[in-house]
Structure P
Amino acid sequence: MNLTDKLISYENLQLLNKEFESEFQEKFKLFLEKGWYILGDEVQTFEEHFARYCRAKYCVGVANGLDALHLGLLAFDFPEKSEIIVPSNTYIATILAIINTGHVPVLVEPSIENYNLDPSLIEAKISSKTKAIMVVHLYGQTAKMDEIVSIAQKYNLEIIEDCAQSHGAKFNGKMTGTFGKIGAFSFYPTKNLGALGDAGAIITSDEVLYKKIKALRNYGSEKKYYNKHIGLNSRLDELQAAFLNVKLPHLDKIILHKQKLAKLYNESLTNKVIKPKLVENGSHVYHIYNIRTSKRDELKAYLLEHRIQTEIHYPIPPNQQEGYQNYFKNTNFVVSEEIHKTTLSLPISYANTEEEIKQIIEKVNGFFEQK
């Protein structure tokens, strides 16, 4: 390893946000001058603009992506211990939202080709207790929403979309988060639309659900000190909303940059790794660019030796997590376990340059030429 080589970070948040610094500082100055710190003009502005961006009628800003899923589920008032279908390879937050609302996650395998929920496997897991399908648009690629919507309609199930990684992604021209009644978003700092701390939102075009979620995020209160529902304290922070208002107009530019970097990977990476395969009629906004290889751990170590950081999203599937064994006893999820064993995320940040991606491609290809 040549320590003089520049490190190619997996994500450099300081560099990523550098072009927005002066606007952030101006927003912070105005924030201090106003002296209004909770649910002020910045939250309202962001909610209006993000709803418009997603082509939904309403948006409710909440504290984080997990709370967005949690509050979305709460709003439906499903019977206790309802079954919610969910991908077996999702991030644990999706599972946690189901459990924390008193329901039962029913794991369904993803497609080995696109890593999203496999529609052909859903119906076999539907029972009289099934109330919803929680779709996850993993890595930033849309699930096959035409088939999933058809199944949901056939069995009278709600669709809740986990859009934590899919800001701006479309299927058949329709934005993720708008196929069911609820779309849940995270604005964790590394997301394509990232805050400078935790933040999240729920979009909906259902006015009844909108009003209920708006109350649920604020102690269940529609009117101060009058609590209509048993709610939470999960409000989008006014300062984070201000920062998001700076970045939202740039989201399409951020996505286009990442898609350009992904094109370099797709065209030039060796075919000895499995590259993302796009869903027909869907789009990919590349929150994560993942490849798969049986030599994942060797490749990760090799790249780090050459000053290239990578990540694994995610090393352990939900059914193998220690804290969840009471929920997933005697289960065998071959597809998701294979994905978790072989997946590797390469740098694809808004802060990465084309030259850096070319360097990464050269090193990955070089690794396999030695084998």
Structure Q
Amino acid sequence: MELPPTELPRGTIDVDLHPMVPGLAALSPYLEPIWRDQIAMRGMEGFDTQSYPPRSPKTVRADWRPETGPPAATIQQLRDQVLDPWGVSRGIVTPLYGVQLVFNEDMANGFTQALNDWTRAEWLDADPRLAGSIILPMFNPEHAVAEIERCAPDQRFVQAMVLVMGETPLGRRHNWPIFEALVKHDLPLAIHAGSTYRNPVTSLGWPSWYAEDYVANQQAFQSMLASLVTEGVFVKFPTLKVVLLESGVSWLPAFLWRLSKGWKGVRFEVPWLDRSPIEVVRENVRLSVQPFDAPEDAETVKRIMDHLGSDEMLMWSSDWPHWQFEGAPKLPPGIGPELARKICVDNAMATYKRFAQETVA
């Protein structure tokens, strides 16, 4: 028996919500004076990179775009469009704003702190159903660790977030203090689609079109995952959970097969990796289901789930306000009630320890 496509299980958790910062003025109250002053002194207008055109259909779903004013900018919009009508019990807000792209490390740190404080005050304080992501200033690992330590005492922050395309492969040893801090506070690392644009978004150079940029994220997730596995991040930090947001799903089984096959032939160069990458990823990596990049066919979805080899890897998301599906909330076709419960509730509860701690309390 399949779950009706418009029905989510009771207690559904939405792991990928994107409130949009309306502009630098919104962050100004949360900035230190030095950075607040520089907005005026430098004539800064904002950090919206326009990676995707603001009026394009994918950027904001048509029925979620207001007639006046910016989309996804108020708590009431989130309540009216997702939380209330869909009966979502908890939602994780992850603002995507260009503070992670700033070249000046001190400025990036200052604006990242302001963004996290804006999330806390404007969203987490406004609705008890919401949890947050600690946005990390990744170009300085010391700053990133300090931001984890600053925000982690607030139990409403349930993960930290970086973009998938950074300056260097994520598993490199200079990032290990960040993973250590996350494990210390039992926080997963969310890796979201997107680029800091330090490097071309494809291995061949810069593309010409948004469509190329969009699909290039899959290549980046593959390279990033290979880095984390082969560098030994999950050997050093076996309890670290990594959540891939907006990565897609259907690419993973074939990639893991190829990575594991290659590892068998050159495993002598990574002796710390003492088991198959397939096993490592199944244990430590989770994925959001939007976008679910497969045909709307129950048999195909069943094959993908069989190839994943685990019913614990997927977590539900709306990707609000992006246009990943139309109308009522959707699960992939062929998902029965038991699996739907795991995808929508149980897997998130197991991944985000702070949710489970709230339940116990």
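General observations
- Which of P, Q leads on FRET efficiency 1/(1 + (r/R0)^6) of positions 62 and 182 (r between Cβ atoms, R0 = 35 Å, to 0.05), largest value: P
- Highest-scoring entry among P, Q, by distance in nm of label points 7 Å out along Cα→Cβ at positions 86 and 166, is Q.
- Structure from which 16.8, 53 was derived, Rg and Dmax of the Cα atoms in Å, for residues 110-293 alone, options P, Q: Q
- In this comparison of P, Q, the computed figure 2.0 for distance in nm of label points 7 Å out along Cα→Cβ at positions 78 and 174 is attributed to P.
- Test item: distance in nm of label points 7 Å out along Cα→Cβ at positions 326 and 350 calculated as 4.2, pick one of P, Q: P
- For mean count of other Cβ atoms within 10 Å over residues 238-245 computed as 23.4, the structure of P, Q it came from: P
- Origin of the derived value 16.0 (mean count of other Cβ atoms within 10 Å over residues 22-29; candidates P, Q): Q
- Label whose coordinates, when mean count of other Cβ atoms within 10 Å over residues 198-205 is calculated, return 13.1 (choices P, Q): Q
No value in this document is a laboratory result; all are computed from the given coordinates. The structure displayed is predicted, hence computed values, not measured ones. Cβ atoms are built from the backbone, for glycine too; each structure is taken alone.
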